[in-house]
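> As structure tokens, here come the structures.
Every read-out reported here was derived from the displayed coordinates using simple, explicitly stated rules and does not represent laboratory data. This one's a predicted model, so the numbers in the text were calculated from it and none came from an experiment.
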Structure 1
Amino acid sequence: MSDVVQGKNVRVQKDVSGVFHDIGCGIDCQFSVTNTFLGTTIRTDGSGPFIKRRKQLTDCTGSVSGVTKTTNSGGLSVFHFLEEAVMGSAGNYRFIFEDDNGDEIVITMSAFVEATNISGNMGDMSRFDLNVLGNGGFAMSELAAPDSPIADEPFSDTWILAEGETSISGPSSVHAYSLVGKEIIDVAVEGLGYDPTTGTPGNRQYVFDSGAGTITFEYEAPSGGQRVFVEFKDA
């Protein structure tokens, strides 16, 4: 199949002064996404004794292994990642997956260097392993829709409350989603589930204004930075 990605056509790059460079002589690389979940405490959908879960946070990590080089010629040396300025600040990384047609999927993320390992065995070339931890979300180039689109696919993201705020609106914090014209599936503030109401919201309740894309709570952010999780779909 021509849309298959072979390992030789996967590479990892880092942005240096606005230009992305391959990392060393990469041999193996990996991009991982991990979701954490909370069990819901309110059952209103007939799920009985079975646990239902709410996605809470998403973490992304990456790694690349290759042959140790002493210069940055033709690709960044692993020793670049031992520089204090590089270790102490987040950098922009991208993972490129190219198929046999030459089409690419590119994943870009901000990340910190988590660990750098350099090894050498007698009679063999020195190897390195570099691990990075995501700093926020990641972006992926557009993927063509499947031949049979998935109907009513839900989306989710978080909004951040400022001090004293009692509602959320506007773009979400990671993917810049809008709630205008959406159907709300689930809402949680700092992990606590909230139920919908059409009147004045009471304890752990919310009111949704579809036209304005606003969710209002019976909750006032005490200090700012509180996270509101929303799962929704197209109405």
Structure 2
Amino acid sequence: MWKKIIALLLLFALTIPGFRSHIFSLDFVDEEDNIVIGSYLNNGHKLYRDIYSQHQPAQFVAANVLQNLTHPDNILMTVKRHREFMILWSVLWVTLLTFRFGFPLYFVSLVYELTKIILLGNMFLAESFVVYPLLYLLSFIFIKPKTAKVIEEFFVLALIWFLALSLTPLWPLLFVITLYLFVINKSKLHFLLRFIMLGVLSFLLLYPKVDFLDYYHDVFWINTNFYIPLIPTFPRFANLAI
């Protein structure tokens, strides 16, 4: 245990000052969308009804909650609080992964943390949010699935819903993971009930900020009929067209 604590402290002592020194470096339009739309989800505004986006809702709502908790009073402080939250997010997940799955996951986290700024992983992006939860899911499946207790099964299913409501391209992988967990589960009825219950809870938590009647139109219909057909027309994707 002490070896893990010391290793974590060394990692955080090495990386956190670097992240803080780059807290205002670069910008990316999706992060700006998350922050700005998050600020609009007050005063009765609802995502997809009053505010258009083709992305999943989790990070917009997370930005809204963070801004309501921290009350940044200018643009610089708003960006700073969101980037600081991503540092905290990493600290919590690296600690959890290390204590749950041991040093193999510590070293995976170490490599990612040391390269994260290059990968824009320090930004308030859906892609940044999903890395560690997805790593936990895959580790749960391939390393220690048989030692899981009921509370961890709830946690894993909650992660699946969180990932699904964060990044649409993960849906095929999440479907395979969910199907696999269902097949290996001894009590399939309990698995389904837990999965459905957590899904309902997720939608209830998002409902005050999200209009799910327009959710399908913006996230699925618009993407399917406009964004995806346009991909082959971009020069860098032209060679991918079939």
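> Which one of 1, 2 has relative contact order in percent (Cα under 8 Å, 6 or more apart), as calculated from the coordinates, equal to 17?
Answer for the origin of the read-out: 1.
> Here is a follow-up. Given 62, 45, 16 as the derived value for Cα extents along the principal axes in Å, for residues 83-178 alone, which of the supplied structures 1, 2 does it correspond to?
1
> Can you spot which of 1, 2 the value 0 was calculated from, given it is helix-only ellipticity at 222 nm (-39500 (n - 2.57) for each DSSP H run of 4 or more, over all residues; to 500)?
Label of the source structure: 1.
> Still on this structure, I have one more. Have a look at 1, 2 and say which one yields 22.4, 75 for Rg and Dmax of the Cα atoms in Å, as calculated.
Working through the options, I get structure 1.
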